[in-house]
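A.B. asks: Scrolling down, you'll hit the structures one after another.
Derivation of every value follows stated rules applied to the coordinates shown; laboratory data play no part. Being a predicted model, the structure only gives us computed values, none of them experimental. Cβ atoms are built from the backbone, for glycine too; each structure is taken alone.
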Structure 1
Amino acid sequence: MSKSFDYDLIVLGAGPGGYVAAIRATQLGLKVAVVERDKPGGVCLNVGCIPSKALIDQARIFHEADMLAAMGVTVDKSGLDYKLVFQKSRAAANQLSKGVQFLLKKSKIDYIAGSAAFESAHRISIDGKRTISGKHVLIATGSRPAEIRGFEFDEKQVISSTGALMLETLPKRIVILGAGAIGVEFSYIFSAFGVEVTLVEMLPSILPQEDPEASELVAKSFAKQGVRIKTLTKAISCEKNKGVLNITLEGPDGARETLEADKLLVAVGRTPNSEGLGLEKIGVQVEKGCVKVGNYYETGVSGVYAIGDMIKSPLLAHVASKEGEVAVEHMAGHETVKQIDPDSIPFATYCEPQVASFGKNEAMLKNSGTAYEKAVFPYRGIGKAVAVEKSDGFVKILFNPKTKEILGSNIAGCEATELIHEILLAKKAELTLEDIATMIHAHPSLSEGIMEAARAAEGWAIHI
C-alpha cells in the first residue's frame, strides 16, 4: 500500500456486493475498510432475499398443511399468528447480519458505521466529520424500491417490498403492482396465508422475463390458489378512503375497474442509491441513476469502481458479489475476467412452483436468428416428483443443433432454483449434452429430470 493512503481499498456499502468484495480483497493482501450507513448485509440480507425466503418457506408449510387431511389429520389454521412468522424471518436476517459482522472482523476489515461521500476520487468523508483515503474505492451502495407517481409509499397502506417484509399482521386484501420476481414471490406468500391477492402486470404475462411456458405454469398454479391475475393492465389511480384503498385499473380493452384493498404493494423495480455520494464532484458519469463502468467495473475515474444495483446489470445479490470479486481481483493484479458473462447468470424466483433459468431463452434466440433446438422433459416423468406429489413442471434445455452447445435452460417446478446449477455448470465447463445424459444420477431424485432432458436432446429419453 502506498504510504499516501490509509487503505488499499475503501468499500462503500456492506451488502452482498460490498462485503464479499472486501473479504476477497483481504484474501489478496489488500488493506480494506468498509463504510455502511445501515446494517451489515445490505438490503438482501436485512430486507430482501433472506427474510423473504424465510417467509416463503413458512408460507409453504402453512399452505401444505392441508395435505395432512389425506392422512386423516385435521389441522386448525384459525390460530395463525402472523407476528410469529414475521419474527422468524427477522431472526434469520439478524443472525446472518451478525455473521457478516463476524466475517468482516475475522478478515481484519475496518468496519465504519456512517454515511460516505467523496471529497475527491481517493478521499471519503464519513458523516462530514472525518476523512479516510484509499488507493481504490468501490461503490456498492445498492438500491431501494422504485416509486411511481400517484402511488408513493407511506409504508402503512401503500407499501414497498421493505414494508411488506415488515408487516406483523396480514391484510385481508392486497393488490400487487408488478409481476416480476418480487411481486410473484409476495403473491405466493400472501395467498398461501389466506390473503385475497390481485396481481397486476402491464405486460402480457407474469414473470415477463422468463420462459412463457414457465410463466404460464406459475399463473395456473396461482389461479388454483385463488390469486387474481390481471395482465396487460395498468394502475391509473389510488385513493384512500377511511382505511380502505380504492385502486383503479385499466385493462387491455381500455375498460376501467376499481378494486378495494387494505394494502397496495408496489413492486415495479428498484432505484440505485447514487444520490448524495458526491459522484458529480469527482467526475463519475451517471445515467438515470446508474453509474457508467467499463472493464473490471471501473468507472471513468481511475481507481473508482462500481458494482451491483449501482450499475446496469441484473439486480441480483449473486451478480453483485461476483462483480465485486472481479473488481478487487483486478485491483490486486490478480488474473480475472473483464466482465461477467451474462449467459452465466442464474435467475431464480422462489414461489411455488419455483422458476429458474440462465442463458438465452427461445424469444432471444428467435429474435437474433440463432439456430437452436430444444429438449423438454416433464416433471410427471420424474419418479421422485410423482412420489412427493410435485409433478407439475418441466426441464427445458436449448442447444445448438450442430455442436450440441448449451445455449440456455429453463426449469419450472419443485426445487428448480437448486437444479438449474447442474446445467449451468455443464455449460461453463463446456460439457456436451451427452456428458449429462450418460452421467449416473441417483434414483429417485429430481435431478433425473435433467438427465432425461439431456437424453431427449440426444434422442433417447427413457421415461417419456
Structure 2
Amino acid sequence: MLKIDIIDPIVLTSLQAAFPKANKAQEGLNKYLALLTDMLNESELHGITPFNQKVGTYSIALGELNKRSATLTTNKKEISIYAWLKNNNLGLMDIVQKGGKFGIFKGLSIVKESKLIKITELDDNIDPYTAFNKLHPNFENLTQQQLADDYDSCIVNIASLNNFIYNLFQKKKARKLISKDKTAYVQALRICAAAKYKNKIYYQKKKLSLFGRTYYEGLSVQNVRKDLRAAMLGSCYEYDMCSSVVAWKLGYAKACIDANKKLKYQSVQTAFPQCYQYWEDKSVLINAIKAHVFINSHYDDEEQTKLIKSAMTALNFGARLSTFEFENEEGENQKVAIAEIFNDNKDERDRFLHFPEVKAFVSEQTLLNKTIMAIEKIAQPNLSAMPFLVNKRGLLHQQKTLAYLYQHAETHVMDIVRAYAKQNNITVLANIHDAIIFKTKLKNSVIKQIHTDIVNQTGNNYWLLKEKKLNAVNKIPIKHIQQIVV
C-alpha cells in the first residue's frame, strides 16, 4: 500500500494564506491527499506498466482526480484543491504525459511524485483493517441478507499465498521484479491482508452485467493472473468449458446446415472444419496461425498464443477485418479490435487476416452468426426492445446481440454445473465466467453426468468441461530465487 507524505510545508501554508477560514485548508488538503493516495493505490492494483516500473510513474485519470477533489471557496467561487495547487505550481504530482480521449496518448495520464511529497510503500499486512476497508468501505454496515445477495467469497490458502509473496519479494530484493510481477506482488499483499482480517475469507462484491455475466468489483479471483489465483486457492481443480464461444455456436450448426442448400447432408465436421478443429483441439489451428503470422517477433510463444486466442475470440463476435479505425455510434473514431490486439503491427495483422484457415474460420462464423440471429430473433422477440442491443436506427446490433446471447447461454450452462455441485455437496471455491474451481477432483462419472444434464437442458452437445489442476505455492529457496533472476 502506498503512503504519501507532504514534505514541504509551503503546500499547506500557501493554502491557508489563500483560504484563511478556520481549518478549511487543512481539512480540504487531507481529503485531497486521501483521494490521491487511493487513486495511486488503485493504479498499482490494476496494472503496473513497464514504463511505470522503469521510470517510477503511475497511471491515473486526472479529470477524475480534479472532479472528485475536495473544493474550497474564494471570491464566492468554488475551486478544486487539485486545480488550485496546479495553477499555483504546487501540484503534488508532476505530469509526465497527459492522457486523452483520442490520439496516440489516448487513455490515462502518466504522473510521478513532485518534489513536494514523498511516496513510500507499506506492507498491507501491517494494517489488515485498512486493506480490507479499501476494498469494501461499507461492508460493516451490511445485513447478512445483503452480504448473501451482493457478495461471493472464497477461502484463501494463506500459507500458499504467503509463499507466493515471499518468492516475489526475494526477486524484488534482487532488483529483478518485472512490471507484471510487481502488479501481482501488490495484489497478493492486498488479498492476503484482506483475507487475514476476515479469518481467511476473501469477499468479492458482485457486479451484474446486462449481458448475462457476473463480474466482481475491484480485485477478485477473476481478474488476477493465473498463478496468483492458484496461490490464493491452493491445491484444487479448475473445470472450464472447451472453446466455449465456438462450442455455443456449434450448437446451431445443424440448423445452419439444414437451412443452407450448399451444406445439405454434410456433417458438422465437414461443413465447419475450422470451427470444429478449434473446438476439438484449438492448439492445432493456433500453432499453424502463429507459424504464419509471427516472423522474427519479439513476442515469446506464450504471448503469441494469447494474441491469437484474443484475435480468434474477436472474430467470433464479428470483429471488423478491413480498416484500422471506424466511427462508432457516439461519432468517435475507434480502432477495430484486430488492430488493437496486434498493437497496430500491420504486417502481423495482415498475415493473420489473409491466412487461408483464418479466412475460412471467418466464413464459417458468418454463416453461424446469420443462423443464430435468425433463430433468436424469433425465439426472443424482446431482444429488439433492449436499448443496449440496438443501434440508432432501432435495429439489433449483431456484435452486441451475439455477446448478449452467448454470455446468457454460458451463464446458464455454468448454473447447471453449480446446481449439480450443490445437490451433491461438492465444494465450489470460485467462479470465473466459463470456469468453476472445485476443492476436489471430479470423478469421470460425475463429469459425464454433468455433461448429460447440460445436453438435456440446452440441446447442445458441444459444451464440454476440461480439467486443470491448480497447485499451492511452495517457498522457493533463496539460492534458487537468485538463479532465476541472474
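A.B. asks: For mean count of other Cβ atoms within 10 Å over residues 212-219, which structure out of 1, 2 has the highest calculated value?
C.D. replies: Sorting by mean count of other Cβ atoms within 10 Å over residues 212-219 in descending order puts 1 first.
A.B. asks: Comparing mean count of other Cβ atoms within 10 Å over residues 356-363 across 1, 2, which is largest?
C.D. replies: 1
A.B. asks: Could you tell me which structure in 1, 2 was used to calculate FRET efficiency 1/(1 + (r/R0)^6) of positions 204 and 260 (r between Cβ atoms, R0 = 25 Å, to 0.05) as 0.05?
C.D. replies: Computed on structure 2.
A.B. asks: Continuing with this model, one more query. Can you tell which of 1, 2 yields 44, 29, 24 when semi-axes √(5λ) of the Cα gyration tensor in Å is derived from it?
C.D. replies: Traced to structure 2.
A.B. asks: Can you spot which of 1, 2 the value 24.5 was calculated from, given it is mean count of other Cβ atoms within 10 Å over residues 180-187?
C.D. replies: Of the options listed, only 1 reproduces it.
A.B. asks: From 1, 2, which structure was distance in nm of label points 7 Å out along Cα→Cβ at positions 68 and 140 = 4.3 calculated on?
C.D. replies: Derived from the structure labelled 1.
A.B. asks: Out of 1, 2, which one gives 5.1 for distance in nm of label points 7 Å out along Cα→Cβ at positions 172 and 452 as computed from the coordinates?
C.D. replies: Comparing all candidates, it corresponds to 2.
A.B. asks: Further question on the same structure: Kindly point out which one of 1, 2 the value -16000 was derived from, the read-out being helix-only ellipticity at 222 nm (-39500 (n - 2.57) for each DSSP H run of 4 or more, over all residues; to 500).
C.D. replies: 2
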